[in-house]
Structure I
Amino acid sequence: MTSTAPRSVDATSPMPFVDLQAQQARLKPAIDERMAAVLHHGRYIMGPEVLELETELAARAGVRYSVTCASGTDAILIALMASGVGPGDAIFLPAFTFTATAEVVLTAGAEPVFVDVDPDSFNIDAGDLERQIERVGDRLRPRAVIAVDLFGVPAPYDAIDIVAQKYGLTIISDAAQSFGATSRNRPAGSLAPITATSFFPAKPLGCYGDGGALLTNDDALAEVMRSIRAHGKGSGKYDIVRAGLNSRLDTLQAAVLLAKLTVFDDELVSRRRVASRYDGRLRGLVKIPIRQNDTQGAWAQYTIQTDNRDALADGLKARGIPTAIYYPRPMHQQPAYAEYSYGPLPVSERLAERVLSLPMHPYMDDTDIDRVCDAVESLLSEISAT
């Protein structure tokens with residue numbers, strides 16, 4: 001287990017937002033051994049560690065197949081391509097997300113339709129999803145919904161599924177931040193017919209570069225996704241049966257992930273410990289993240305809401321405490337997607353003015369957490385007095 005004993009820390013020294021160095025120090029021997037094995041056998045592309053990783057990921061997600069790829073962005077794109085998405089198709093996704101979820105829709109030739117989100121969970125609002133489907137149904141073919149598990153909390157898949165069945169939509173889970181989370185005792189990766197996840201270094205399970213994976217129980221779909229990630233190959237390298245991508249996961253990245261998986265469960269416990277301590281200290285000062293009785297988040301981020309967001313962020317920065325704003329502008333207000341914006345999405349717009357993510361990683365001890373919370377409390381008191 002990760003130590004939670006207090007440390008002697010300069011109260012003004014810079015604090016990491018995500019402490020990958022502490023994790024690396026813990027895992028260095030295992031990572032060195034794994035990477036040395038790759039350098040020894042020399043199979044840098046699709047080496048044996050990739051298959052080992054895919055087997056482990058599928059088992060943890062409770063699905064039959066895992067197909068690794070070069071990034072979480074590619075994972076969503078491959079999911080769309082494997083589903084046959086193309087021109088004239090409407091792909092519904094939350095407005096309050098990162099651009100990767102939206103840009104791949106255009107890359108696949110379809111049109112993004114932005115949906116508002118729930119003000120407490122930050123995830124897609126199934127009620128607004130149905131309203132947006134009805135709005136564009138005469139102009140576009142409603143084809144798929146990409147449900148983002150924002151900040152590591154699974155989206156409301158039961159409610160989404162009701163809407164999806166009514167309109168014939170494919171559900172794609174964007175679990176870039178939620179690998180390791182559960183909903184109703186089901187792990188992220190098994191909550192939708194297709195799941196895409198990311199191994200960007202700052203994710204709960206991250207490698208030392210870009211990486212991603214797809215998870216599914218569908219035999220045929222898994223085969224198509226394997227083909228797409230390798231240039232659309234069929235039975236052999238030069239048997240090209242479809243348009244594809246060059247999106248294989250490097251063997252060295254698989255080696256890093258295999259080492260990290262040995263402590264992943266412990267790190268999830270520690271993330272939840274950090275979140276619980278934040279909850280106890282910050283409740284009543286700011287709006288803390290919602291807790292759902294049937295859900296265990298992966299706590300990719302700990303995101304509060306406050307009307308004094310910018311002043312609070314500036315004050316924390318001055319005290320050596322980093323913060324991040326995910327996201328300062330929702331997708332429907334981004335210049336790149338201006339032609340796909342069809343009016344206000346008030347919840348997404350309001351969240352963009354109020355959210356602030358605090359340092360969150362499994363190697364924070366109680367001293368670190370209390371330092372952040374003491375600063376938040378003190379700064380909010382100063383702000384309210386002005």
Structure II
Amino acid sequence: MEFSYKAKDQLGEILEGTIDAPDETAAVDILHDKGYVVLSLIPLKKDVFRSDVTEILSRPNVKDVVVFTRQLSTLVDADMPISEGLRTLARQMEKPAFRKVITEVSEAVEAGSSLSIALSKYPRLFSSFYIKLVQSGEVSGKLHESLLYLADYLEKSQSINSKIRGALAYPIFVLFALVAVTLIMVIYVLPQLLTIFEEAGVEGLPLTTRILIWVTDFINTYLYFLVLGLLVLTYSSWTWIRTPGGRAWLDNAKIKFPSLGVVIRNLYLARIAESLSTLIKAGIPILDAIRITSELVGNENYKKIMLAAEDNVRGGGTISEVFIKYEEMPPLFTSMVAIGEKTGKLDFMLGHISKFYKSESDTTIDSISQLIEPILVLILGFGVAILVSSILLPIYNLVGIA
């Protein structure tokens with residue numbers, strides 16, 4: 001069962017929260033073990049539908065984690081004990097789900113756990129990258145700096161993800177709208193218009209009109225089979241893409257796609273450079289840094305390259321020796337990494353690489369955005385012209401016959 005409690009801690013501060021326990025007696029015992037004086041304890045009635053909806057609507061996102069990380073960094077810099085800082089932040093959380101997580105983290109820290117171990121119990125919110133940086137800050141005594149690094153990195157990573165989605169969203173939306181409008185025309189509008197031509201016995205129909213009649217008849221005759229086939233194809237494709245081979249194919253298609261592939265590739269390269277640079281600056285061992293970066297990049301092809309680099313470095317080699325073997329890694333990226341390794345300033349060079357590829361992707365996105373609109377207008381105009389001519393020309397013939 002879940003109980004809502006109000007209690008007073010050893011410092012006399014009033015605490016409010018929720019606790020899971022088999023019964024009321026067990027809940028009181030748990031609170032007493034923490035040194036709390038229980039003021040009130042109310043069992044919460046669980047409404048399955050309401051709790052599910054509330055959990056979905058209040059699910060914490062990257063922005064919530066960024067704000068929490070930056071605020072915790074400020075409190076740590078002010079020499080506030082971590083457990084007290086976590087309690088303070090938990091009380092001001094607007095989303096109940098995130099408030100519950102931070103409260104549980106606070107309780108774990110108060111029980112003697114380190115911050116990194118307490119956070120590692122929530123991998124959906126705090127990635128291995130996040131945990132490693134917090135752990136590094138705890139060991140080095142620079143938790144404040146590590147948390148600031150994390151907040152900045154998460155903001156930049158979210159920006160990269162937004163750019164990737166933005167680069168693909170507009171063309172996909174227009175394509176979907178075009179297909180939807182075409183289906184509506186073929187199923188509901190064109191059959192009535194084309195029937196008029198057939199009943200009137202108009203001869204010498206243009207080729208486009210005859211093709212339009214055939215396509216309309218075919219779709220309307222086999223509509224249910226086509227819908228069923230499309231559903232089966234979609235399900236099969238989705239299932240296959242979730243396999244290792246399918247993910248690798250899709251990730252390869254993303255970076256090989258004409259024009260947009262260059263943008264997506266540059267964003268992945270920026271993410272690799274940014275993640276690896278941040279981890280190295282935080283004092284994470286190079287092998288751990290490479291492995292964590294491979295998990296963060298979000299592309300199977302680049303993950304394979306990073307894991308190969310990890311194996312090579314473990315054997316006494318360098319990262320650049322591996323990068324040069326793959327066409328997915330541009331010569332400029334490989335050369336700058338090699339220079340960084342030779343000069344001992346790899347983190348510095350990676351920072352510059354990240355800035356360069358972010359700038360390149362921004363420029364390419366702007367230029368593609370300017371080209372996509374007129375290209376789509378031309379495609380739509382061509383389609384409309386064929387459709388109109390296929391209908392208007394027979395109408396002129398019909399008028400001439402009349």
Calculated from one of I, II, semi-axes √(5λ) of the Cα gyration tensor in Å, for residues 141-308 alone reads 32, 22, 13, and the structure in question is I
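For the read-out relative contact order in percent (Cα under 8 Å, 6 or more apart), a value of 12 was computed from one structure; give its label from I, II.
Working through the options, I get structure II.
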Working back from -13000 (helix-only ellipticity at 222 nm (-39500 (n - 2.57) for each DSSP H run of 4 or more, over all residues; to 500), computed), options I, II, answer is structure I
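Can you tell which of I, II yields 34, 26, 19 when Cα extents along the principal axes in Å, for residues 77-164 alone is derived from it? Walk me through the numbers on the way to the answer.
On the way: I: 34, 26, 19; II: 41, 33, 24.
Going label by label, the one that fits is I.
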Compare distance in nm of label points 7 Å out along Cα→Cβ at positions 301 and 365 across structures I, II and report the one with the greatest value. I
Matching 0.98 (Rg/Rh (Cα atoms, Kirkwood Rh), computed) against labels I, II points to structure I
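Work out which structure the value 2.8 belongs to, where distance in nm of label points 7 Å out along Cα→Cβ at positions 61 and 149 was derived from one of I, II.
Values: I: 0.9; II: 2.8.
It was calculated from structure II.
None of the figures in this text is laboratory data; all of them are computed from the coordinates on show. From a predicted model like this one, the values you see are computed outputs, not experimental measurements. Cβ atoms are built from the backbone, for glycine too; each structure is taken alone.
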